[in-house]
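In structure tokens below, several structures.
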Structure P
Amino acid sequence: MQQAGHPHDADPVGPISTPLPEAQPNRVEVAIIGAGFGGLCAAARLDRAGITDLLLLERGASVGGTWRDNTYPGAACDIPSHLYSLSFQLNPDWTRAYSPQPEIQAYLEDFATQAGLRDRILLGQSVRRVELDEARGHWVLHRQGAPPVHARFVITAVGGLKDPKRPDIPGLDSFAGPVIHSARWRSDLPLKGLRVGVIGTGASAIQLVPELAPITRHLTVFQRTPAWVVPRSDRAYGAAEKAAFRHIPGLMQAHRLRLYLRQELRYPLLFKWPDGVGRLLEHLVTLSIRQQVKDPVLAEKLRPSYRMGCKRVLVSNDWYPTLARPDVTVETRTITRIDAGGVILSDGSAQPLDALVLCTGFTVDQPLGDLEVVGLGGHDLKAHWGPRPRAYLGISERGFPNAFMVLGPNTALGHNSVLVMVEAQVNYILQAIGVARALPEDQLLDLKEGETERFIEEVDRRHAGQVWASGCQSWYLGPTGKNFTLWPGSTLDYLRRTRRFDSGRYEARQVGPR
């Protein structure tokens, strides 16, 4: 986070210049970019399979990715704790049914240590360009301020929620007070007793606003579109429960399976066939709003007009009671500009403020962020994609052999733990690398011509009749109006598709001197 007028999208670390340790060569078999859930999972699975010559390059000052960066008050996961953890690294010591950010970050730190990955993680490594050296048949990872790393295989696990999105509001940089983005929180900035404005009502806002309201002089929430918010069945785990998870064989696995099936049921009921249960849930949430918000005008402001599930469904027990507080205002008039003293609204009225908090999400239309990837023939991946990112199963793309993505396009979820998808992708990538390792050194494994196009045609066809295509605007959709973010089916379907590597969809590509 920085004050107005400063760059908002810099890496969350200082200048990057750390070279490879002397004990490590600048060439490895597998290079992994990103040390969040995806990168750590990939490294651990590769290591367990005997592929130990690997290196994780992480731009931050510690592992954790999203959970390292998002430290705002109230930050927590909206997927149950025992499901939002890796199936081969279960944790009996979660303190709550829904984990707060510090616990998730601690889990990832402990996992990196317990998996024996610390000596193969380089922190403060900003990889700017990944380029295929066709003459030598390997990838070159260009780091900012450090020598390049050469790798036979490259896995990008940079995550989609990494680069904060700053709203394009005229005059934002002229605001005299502090401007803080939720994903770059500044705990040193006192907000107690101030008039604070929060722009945005998404997943970060519904966690942060209830924490800010009790300490601020007045809180104004600028809402463009209300969200569907359902209750969260959160509670603390007692010592006896944690002891049972630790000592009773199979109990955590059974609990995790129950949570998984409960979440998975949301897909057909809410997203695929929304006219049944979806309509009922909309009615129940509307009744809940009216019960918790006695002011009928405010209650109407908070009721969405779009179908539940078209945008991300949020979970909170505190959102509606907080907005009903007398020291909280929900402002639905459009912000036309910002000046030194506050916000100017569409009717010309001014809202004086001492501080601004941006809960405006992330830049998600480029899954690889500012990473430049150059494959066969010097083709740039982003130019190849154009306005619609795409990849076969969200993992592979033609012309970029021996390169794989974790949480690539069309593999996010709206109903279940994304770690189910991460583990499925890592399983598929592990098999693909096994096939590629058996090829001669001058041959690389590449997706066949047309495979991505056929896959995307299927994805778009399956998305067409689902709730997120019902007319609302959301970050799920790209500039073309196509859903490039979400998987269009159940996780069971994706697990089936990725269970076994389909070598028939790939081919060996000759590289090196012709």
Structure Q
Amino acid sequence: MPDLNGHEWWREAVFYQIYPLSYADSNGDGFGDLEGIMSKLDYLSDTLGVDAVWISPFYRSPMRDWGYDVSDHTDVDPVFGDLADAERLIDQAHARGLRVMLDYIPNHTSDLHPWFLDSRSSRDSAHRDWYVWRDPAPGGGPPNNWISVFSGPAWTLDAETGQYYRHTYLTTQPDLNWRNPEVIEAMTEVARFWLERGVDGFRVDAAHQMIKDPRERDNPPAPPDYERPWKEMGEYDDFIHLYDYGHPAVHEIYRGLRKVVDTYPQSPVTVGEVHIFDLPEWATYYGEHLDEMHMPFNFHLMATQWDSLRLRGTIEAVLWHVPAGGWTNWTLGNHDEIRLASRLGMANARLAAMLLLTLRGTPFLYYGDELGMRDVHIPHALKRDPWGEAVAHLNRDGARTPMQWAPGDHAGFTTGTPWLPVSQSHPEDNVDIELDEPGSMLNLYRRLLSFRRGSSALRLGSYLSHPSSTNQVLVFRREADRETVTVALNLSDEAVEVPLRSGKVAISTLDAGRSELVQELLELAPREGVIVTHT
């Protein structure tokens, strides 16, 4: 485990994302809670062997976007417990050597937040300028053509005051006005509140959305051949988003947050959710002097087609754009995306586990991926995701289903009725069963995590693409402290031979017992990944 007083501990850590509604339910109401998470800390620290947890929001909320619509940033919603539970969770995690990172949600609040209730009460209210209010367009209607990420106009008319308020997401998630110094100070106090309770950093939600074009110009319509990110987003895709996110003024906000964070002795980390795929622009979120985000979230691997040449190109491009002295992270799943095993298939998910845990950078794992959990089909009557109501194929419920702990009722998640259906595969794909199967996905993750912990080459070493890489096989080398490790991933359906200098097989994604010496040629079965150590 990393030293809890260590500087830049996050470079060597492996993070594990917990979606608290779905992790473990301690009281039988069908919703996961903080007490449930506490009951599983030994699994995280000892059984699995991660170093840090990122916990999605548990703040007080009306739950219209399941916690991302906050009505009190410094309190815990009763569905999860109370503030004392949050403090105990932080302390108990630290006692096991686990760091705790929380979601920080600065772009918007709930429309039931006291700030917004006052803001909409009158044009002269004390909090009016804490949100973005505008008069209707000259001919009537919204002030401009901006579209909500969840589809529909990004503006909603408040009939009582005759003005529109802006919302990047749901109509019930009004945008805060980050050009108002009072907002900056209030949200800085939110960060201080949790830092003083010992949290080890923040994942900053919608980090590129907070500051928009001050002239609020219309976005140009997208031509038919316009290249979009990796998933279709409905009406949002009808425009080129030049003016409604990523304004350069946002960098001053993050320099200010970083100054606050850096004053705390636990060396907190900031990880920004930056959905920007232009690498030079993405890299600006580190700051010109590495004084903004410690790490902007790196979604580039998730958006890359699963073949060796494209993966190699993405990996090298990302590492090239990380500024000198900076550090990146890697992820292949989270609460907003189709699950890894559903997206790539189970054989590729095993390869992905090896790739994610051997690249140069900090891995972020999503709960349940270590079991091979797949998306669950949710009947219409049981759907919960508001995004899916607007754009059906973007429904995220299938990737948020309860964690599968045991083969019994409701997968050991709850004694009640779970808030989302449990996967029908849970009798086979669960912690209890997989722990007893040497070749299971869970035991593959455990072997990879254990090996990584003991390898300075994998934690901090250099990265070099290997000349044996082909259009079928991705091969790269990691080196540090006289330790050399080669990773070879066969992404094809054919057996291959990889020229490699002598070494010993340490881990195979397919054969838990494979450990032979390698002399000049490494044999890889179809869809097999191998780690080779060299002396």
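So distance in nm of label points 7 Å out along Cα→Cβ at positions 339 and 411, computed for just one structure, reads 5.0; which one of P, Q is that? The correct label is P. Looking across P, Q, the calculation of relative contact order in percent (Cα under 8 Å, 6 or more apart) that yields 19 traces back to P.
None of the figures in this text is laboratory data; all of them are computed from the coordinates on show. All of these numbers come straight from a predicted model, not from anything done at the bench. Cβ atoms are built from the backbone, for glycine too; each structure is taken alone.
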